[in-house]
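Taken together, the values in this text are just the output of simple stated rules run on the coordinates, not laboratory data. Because the structure is a prediction, the values reported are computed rather than measured. Cβ atoms are built from the backbone, for glycine too; each structure is taken alone.
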Structure 1
Amino acid sequence: MKHGIFIQEEATALTVPITGNSSVQVVIGAAPINMAENPAELVNVPILANSATEAKAALGYSNKMAKGEYTLCQTMYATSNLFVVSPVVYINVLDPAKHKKSLAESQYPVVNKQATINVEGVLRDSLTVKNSTGAVALTEGTDYSAEFNEDGHLILTMIAGGKGISATSLTVSGNVLDPSMIKKEDIIGAYNPSTGAETGAEVIRQVYPKLGIVPGLLIAPEWSQEPEVGVALAAKAALLNGVFKAMALVDLDTTKATKYTDTKKVKEDSGFTSKFCYPLWPKAKVGDKVLSMSAVVGALVAYTDAENDDVPSISPSNKMLGVTGVCLQDGTEVTIDQDQGSTVNSYGVATAINVNGWRLWGNYTGAYPSGTDAKDIWFPVRRMFNWHGNTFIQTYFSKVDNPMNHVLIESVVDSENIRCGAYAPDKWAGASIEYRQSDNPTSDILAGKMTFRQKIAPYTPAQEIENILSYDIETLTNVLQGGE
C-alpha cells in the first residue's frame, strides 16, 4: 500500500552506443606453445591478448618466425616493436599431439646445478631425464625444476635433496614441436560435424561469442600467400557469425611475383579479387628479420584507427611502416619508387615505396580494377561500411523482440541520427536514417520485420592531387617592362 506523492524516472529513449575496437586483428598461425603451462589447451582456440607482452606470456615467443616456424610471433613483434597496439586475438594451430618430432637422447652438462637443453620447442611433459652417472630417472618438481629462457631453451635446475643434485650431466630424450609439419589445411581448418570441433580459420566464428569482440582484420602471416588460404580468409571476412564483416589482409607470393609487373597476374591467379580483401606485395624487412607485409600492415591499420578515435576513416596508405626495407621471400631487396608503386596499385595491390622512409602505398581493395562501386574498391570506405554496420548491429541488438511500435522506431531513428551526426564532418561527410512506410508493408509488419533506410557518406582518400602549372607571360612581361 502507498500513500503520498511519488516520482518514477523513465530510461532515456536514446540508446547509448556500443563502440567496439574497429580493427582488432585475428591472426592464425603457430606459436611456441610448449613454453606455456598447458600447451594442449592453446590449440585451435581464440586467445585474447591485450598487449604483446601478454601474448608472449600466454603463447610463448620465438625469433624464428618464418614460414615453417612460429608465424604468430610476427604479429607479436610488429605490435610491440613497430606499432604498440592492442588487442589482438591469436589462433594457434600448432598441435603438440601431432606436430612434433623426437628429441634424440643426448647428454647435457650440469653447470652450477643447471643443465640447458639448447633446442627450441621442447615439450616438457614428454621428457625423460636421467642422472647420467647412475642412469637414475629424475622427476620434475621433485628432483629438478624446469623453465624456459629468452631463447626458448629449457633450463633444468637441480633441487636440493633430489636425485640429481650431484649430477655432472643429464641424459635427456623426448619430443619437440615441429611447426614445419603444419599444412595449409591446418590454417584453413575444418568443422567436424560429429563432434562440433572447429579448427584453423573456422575458429574465427568463436571470437565474438567467446570474447565479445568483433574481428576487424583477418591475418595469416606466411600463409595467406597460399591462394586457398587467402581466399578462405576473404570469404570469412565477408560474413562473420552470419552478420558481421571484416577485412582480410592477404599477401602475394613473392616467389612468383619477383618484380612489380608480376603482381597483376599473381593477384588474379590467386583469386584475390574480393572487396573484403586487401592484397599486399612484397614482404617487409626489419634488420635481418623478414616479415609478411600483412603482419606489419595489420599493426599499422590498428594503430592508425586507434589514433583516429577508433574510427577507420583514414587510409593507412602513405603512412610510415617502420621497416628498414622490403624484399622477396629469400631476402632479396626490392626498390620501389612512386611510379612503380602506382603501377602495382593499378592492379588492386598495395605495396611500399621509399619516400624519406618506407610507406604503405595503396588504397584499393582486391575488387579493383574490375569493380567500380566506390564503397567496394576503396579500402577506407569499405572499412567504414563494415565498421558502421557492425556497430549498428551491436548498438541496437537489445531492441530485437521489443514491441514494434512508434516508440521503437523513434528510438532507433533519433539515436542513430544523433550518433552518426557526432562523426560529421570530421570522420565522414554525414549520415542519415529514416523509416519509410513504403519499405514496411503490412505483410512485413505481420511477419515481425521492420526496415530502416540509412545513407552514410565516408570520404574517399585524396589519392591524386594535381596542380596545373602554366607560364604567366603577362606577369613576366609586366615585371620586365616595368623595370625599363
Structure 2
Amino acid sequence: MKDQRRKIDGEDKRKGIVPHIYVILFIMIVLASLATYIVPAGQFERVENSSGAMVVQPGTFAYIEAAPVYFMDFMLAIPEGLIQSAEIIFGIIMIGGMFAVIERTGVIDIGVDKLARRFANKGLLIIPTLMLPFCLFTTITGQVELSLIYLPAIMPLILKLGFDKITATGIVLVSTIAGFAVALTVPANLGTAQQIAELPFYSGLSYRMLILAIILTLGIMYVWRYAKKVKEDPKLSIVYGEDVKEEFQTANDQPLTTTKKQKYASLTLILFFGVLVYGLIQFGWYFRELTGLYALIGIVTGLVGGLKPSEIAESFNEGFKKILLGAMVVGVARAVAVVLEEGQIMDTIIYGFGEAVSMIPDSMTATVMLVVQGLMNFLIPSGSGQAMVSMPIMTGLADLSGVTRQTAVLAFLLGDGFSNIFYPTSGYFMATLAIAGVRWEKWVKFIFPLLIVWYGLAVIFLIIAQLIDYGPM
C-alpha cells in the first residue's frame, strides 16, 4: 500500500513539473512586456500591394520613440488578444457544439464501429488511410484548422483499435502540417509569399511535390512506429495511465445497428461537408463563415437524426464547455503578439532577423532564412501575416545573395510550417491538443525527434534548391 501511494505521489509530482499552458503563456506575455523596456522601438513603412494587403517596404526601417508597455497595456493584452482572435475562438467553440450534437445522434459511434471492425486485424493501416487524404486536402486548401474537426471524429476509432490519444493527435497534426508546410496550392501562405516575391502563382510545383512525398512518408512511418509500439505494450505510451475524455470512450463490443434517421443524418453530414469544401475553395471562407456553417450543421443534423430542439440546445451547451479551454488558449496566445506590437518592437525584431541573414555567407543564406522564418513564427503565428512581414525583406536579401526568390519562398514555407505544431503561441495547434486532452510537454516529447528530422531534411532541400537555381516552373 505504501509503495503504491509512493508511486502515485511520484506521478503527481512529475505531472506538476511543467505548468499549465495558461501559466506558460502568461510568462511569455510578461517576458514580452519586459522586452519593450529593453529592445529599441522601431517601425517599417508599409505599402499596399496589388491585392490590397499592407506589406513591409524594405529599406524603410527607422527607430522611433520608445513605447514600453505600461501596467494598463499589460492588463489589457489578454482581452485584446481575445478580441483580435474572436472569429477563431467562436469557430472553435462552435465546432465543439456541433460535434456534441452529432455525437448524440449516434452517427459517430456507428462510423467508428464500422471502421473499427473493418480494420480490426490490420489496425495500423488506418494510419496511412487517414493521413494521406488529410495531407492532400490541406496542401491544396491550406485549411489546417480542420484538425479541430478531424481529431474528435477519429479519436474514438483510434482508441478502439488499441492505440492511444497521442497516436490520434499525431495522425491529424503530422499529416495536416506536412501538407501545409510543403504547400502545393495554398493561397494563404504560398500564394501570398509568391505574390510578394513576384513569382507566378503556385510555380515551382514539381520540386515541392517531391518534397511533400518524402516529408509525408517519413511522417506516416514515424506515427506508425509509435502506434505499433503502443499497440504491443500500452505501458510505452507517452500518456500511459492518463484518463481518456468521456466523449472518446469506446466500450461497446456489440455491432451497432443503424436506424433510418441515422442514415439520413449521415447523408446530411456528407452533403454539408461538400458545402464546406466548396466554400473554402470557391469563396475563401474563414472562421466567420465557418462558425455559421458549423451551427447550421449541428442544428440540421440533429433534427434529421431525430433529436428534439431542446436536446440539440443541451448538446451544443455541453460541447461548448468541453472545447472552451482550446478556444481560450488561442486568444491568450495572441496576447504575446499584442504586447510586442503595442511596444513597437515587433518591427525591430524583424529588422534584426533581416540584418542577421544579410551578414552570413551567400552559401548559407537559404538555411539561415529557414531558421529565421521558424523563429519568426513564434511571434507571428499567421502564415499570411508572416509572409507579408518577412517576404519583402527576404526577397531583397535573396537578390543580393544570389539565392533565387523561389528558394526564399521555400525557406519561408518550411521554416514557418513545421513550427506550427511546436510553439504554444500557435492557437489552432494548442486548441487541437486541448480537444485531445494531451498536455503540451507530452506532445513535445512525441514530436520533437520528427521535427529534428524534418528540419534536417529542409536544410538539404534548400541546399539542393540553391545548387539547381530553383526558379519558376
Structure 3
Amino acid sequence: MQLKFGTSGLRGLSEELKGEPSARYATAFARHLLTSGVSKPGDAILIARDFRPSSPEIAAVCAAALAREGLRVLDCGTVPTPALALYGLANGAAGLMITGSHIPADRNGIKFYRPDGEIDKADETAISRMAGELAGTITPVAGAGIGEDHSAEAAGLFLERNRQLLPAGSLSGLKIGVYQHSTVARDLLVEILTLFGADVVALGRSEHFIPVDTEAVSSETIEKLQAWAREHRLDAIVSADGDGDRPLVADENGLPLRGDLLGLIACRFLGATLAVTPVTSNSGLERSKGLSILRTQVGSPFVIAGMQQALAEGARKVAGFEANGGTLTASPFVVNGRELTALPTRDSFLPVVAVLAAAVEARLPLSVLSASYHLPVALSDRLENFAIETSSGLMGHLRGGQANLATFLAPIGRPQAVSDIDGLRVTLDGGRIIHFRPSGNAPEMRCYVEAETLEAAEVLLAAGLSTVRQWSELASN
C-alpha cells in the first residue's frame, strides 16, 4: 500500500510509514511552512496521535524531524483531531495528527494543519513533491521526547468550546451509552455529556485498537450496539472513529443514524443557511427548507474549498458536513447566546450534541426523530482489500462508454442519469441511486445506494457489491 494523500491526510501501511518516511514527510511539511512564509524558525508546531500501536513511534520521529528544522514542538497527546485543530487556530500554530482514522491498525497516516487550518490540495502537492526530492537524504531520529506537554490545554479548550453548546442540564433525563472502544474522543465524550446532565454509561472500552468506520458501520458493531441498548435501556449510544472527527450516533434500538442526517441536524442546530457536502451525501438534503446545499467531491479539502468559495461569494452562516457525519463550520455562529468560532475541520462532538438536543426539544425518541426527516433510505458498504489497480480498472471500464455501464448494471437496473463528480453515481429506473467509488485513502471499493425502503436499499447494496466482486474475479482470470 503506497503512501499517498487521500480524502484526508497521508495514508499507508504502518510499517511503510515508520522511520524514514515519516521523518521525510514531517521534514517536507516543515520546509513547506518555512519557505512559504506561513511559519518561521522558532514557531510552535503541535503534534497529537491516536491510540493505534504505531502512532507513538511515528509521532516521536516526526517530532524530532520538526525540531531539526527549527520549529518548537508542543505535544498535545491523545486528543481528538478537532481539538488539535482548535488549539492550533487559537495559538496560530501548525500541527500534525498521527492517525489512520477509521482504517485498521496495520495502517496509519498523518493529517497536516497550517496555522490557519487544514492544508489544501495545493499544499498536498507541494509536500509530496518535496518529500520525493528528500528521498534518501533524511535520517530518522527518535527517543528525544516529543516536546512540551500541552495535552491538558488542548483538551481543555475543546471541552470549553463544547460546554457552551447547551445550557447546563439540557440532556437531563437521557440515558446515553458511550461506546469508548479505542477512540481518543472516549473520555471527553463522557465528560461533556455528563456536564449536560445525561446519565452516561461507558461501554466497550478497549486497550487494543478497534477500527470503527462511522460511514459503513459493521454488522458486528451494530450487534453490540443493539445488545447494549436493550441491556441498559438506553436512549442513545454515541461514539466516534479513531481520531474523533467522525461521529457515530445510534438510536434507542441500537441502530446507527446516517452521518449525513447528523450533519443536517447539526446545521439546523447552528442556524446555517448554506451547507457544503460531498456528492455521496443523501439526495434528499436538497429538500431541506431554508438550507442551500452545495455539492463537492469526497474529502474534507473539497468541502473546505467549497465553504471558502461560498464565503467569497457573499454567503453567511456557512457550514459543511460529510456522509460520515463529520461537521465543519466556516462562519462563526451564535449558539446558546455565545459566539461559536469557526472550526473548518471535521468535528464529531458538534453533531452528537446537536442530535441529542434535537431529540430533547422535540420530545421524540431518536428513531422517530430520524424518520421525521423523510430522507430516502441510504446505505453504504465497502469491499476491503480491493486492489487499487482493480478499482482503477473497473472505473475506467465503466467510464469507457454507455454500453459498458449498461451491461455492468443490467442485473441491477437501467441507468437513467450519471454523475461523474467523484466515482460514478447512477440514477436507476424507479429513482433508485447506486454510486461506485474507490476509497481515496485505502484499498477499498465503496458502494452507496438510495431507495424508497430499507428492504429495497439492502437488496440494491448487496447487488452492487456482488456485481463489483464478480467483475473483479472475471478481470483477474
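When mean count of other Cβ atoms within 10 Å over residues 216-223 is calculated for each of the structures 1, 2, 3, which structure yields the highest value?
1
If volume of the Cα convex hull per residue in Å³, for residues 328-407 alone is computed to be 199, which of 1, 2, 3 is the source?
Derived from the structure labelled 3.
Given a value of 21, 43, 25, 9, 2, 0 for P(r) over Cα pairs in 20 Å bins from 0, in percent, point me to the structure among 1, 2, 3 it was derived from.
Computed on structure 1.
Out of 1, 2, 3, which structure matches -12000 when helix-only ellipticity at 222 nm (-39500 (n - 2.57) for each DSSP H run of 4 or more, over all residues; to 500) is calculated?
Computed on structure 3.
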